[in-house]
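The data blocks that follow each hold one structure.
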Structure I
Amino acid sequence: MDRKALGLRLAIARKESGYTSERLAQECDVSAVYIRQIESGKHQPSITTLVKLGNALHRSLDYFVQDSMEWNELNTLTGIAERCKTLTPEQIKTIQRMIDAMFGPEK
């Protein structure tokens with residue numbers, strides 16, 4: 001898990017929600033020092049603590065750990081491209097029409 005990225009997201013979410021580290025710590029039944037250590041990337045919280053933080057800050061668990069996931073946008077697009085290599089020209093046209101319907105035709 002990327003502790004620095006998680007800490008940065010926690011700090012941003014906490015500030016956006018108007019919480020001090022003391023108030024958030026109290027809400028999540030941890031110490032304010034621990035909150036600051038997570039935010040600085042020195043400590044990695046348990047899943048239980050992450051869930052408490054997410055509930056208090058109205059953020060999903062994936063908000064905090066998204067940099068740690070195996071898949072990301074590039075991997076997803078690469079996977080789609082790999083699967084498209086075996087499609088027929090008609091199937092590719094169908095997919096293009098679906099994309100056009102979702103995003104509008106290319107200008």
Structure II
Amino acid sequence: MTENFIRERITQLRLARNVSEYQMSAELGKSSGYVQAITSGRTMPSMEQLFNIIDYFDMTPSEFFNPDHQDSPTLSLAIRMLRSLPEESLVALLPLLHHLADMESTAHAGVLP
């Protein structure tokens with residue numbers, strides 16, 4: 001993996017979101033030319049700032065560095081919300097998740113519930 005990957009990935013994600021470099025810089029709380037300096041190769045973000053950029057795109061580091069494995073925005077949000085729940089709440093949700101998964105597999109098998 002090269003520095004070019006990080007610059008190109010930020011550009012790819014920014015364009016997919018239809019956000020200008022200036023707007024992204026402002027939303028990250030940085031100077032107006034911050035993102036442009038990264039994408040042009042003049043600078044690289046610190047590790048902390050790279051994680052802030054990844055968070056900006058509502059991604060995990062794994063999703064950022066492996067573009068072929070990216071969850072949908074809805075699934076990413078659900079995962080983040082689940083991670084914030086206490087263990088007892090997760091345990092309470094399991095029967096519902098099992099039920100929904102069973103319904104989905106039944107629907108794909110062509111069987112009506």
Structure III
Amino acid sequence: MTNMGETILMIVVMIFIFYYFLIRPENKKKKETEQMRSSMKAGDRVTTIGGVTGTVCHLDDTNVVIETGADRVRIEFAKWAISTNDTAVEAKKIADAQNGGTKKRGLFGK
């Protein structure tokens with residue numbers, strides 16, 4: 001009987017490990033990405049998942065119009081296609097530098 005109890009305990013421990021190291025970080029990253037997309041505003045520099053960079057000209061609930069390059073070409077993308085908000089990333093780097101980079105890191109430096 002103790003063999004069966006140990007087996008069940010190992011399965012529970014493995015499920016916990018999978019949740020803590022795989023599922024939880026992925027959900028956290030999705031939440032951060034969704035927050036980044038919802039906080040975009042006109043004038044922000046962004047990069048799409050395809051590598052196109054530009055400045056946000058117009059936003060609505062589902063689409064983003066960005067202006068690329070000096071020739072002022074405007075391209076409309078779905079909001080989910082925005083990968084990074086470069087303006088927010090730069091602002092965060094500046095804020096971290098001013099605070100002396102004393103941000104505490106969690107397990108394994110993440």
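Below are the figures for this structure:
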{"read-out": "Parent structure of the calculated result 19, given that relative contact order in percent (Cα under 8 Å, 6 or more apart) is the read-out and I, II, III the choices", "value": "III"}
{"read-out": "Parent structure of the calculated result 10.5, given that mean projected area of the Cα convex hull in nm² is the read-out and I, II, III the choices", "value": "III"}
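Computed from the coordinates by the stated procedures, all read-outs in this text should not be read as laboratory data. Being a predicted model, the structure only gives us computed values, none of them experimental.
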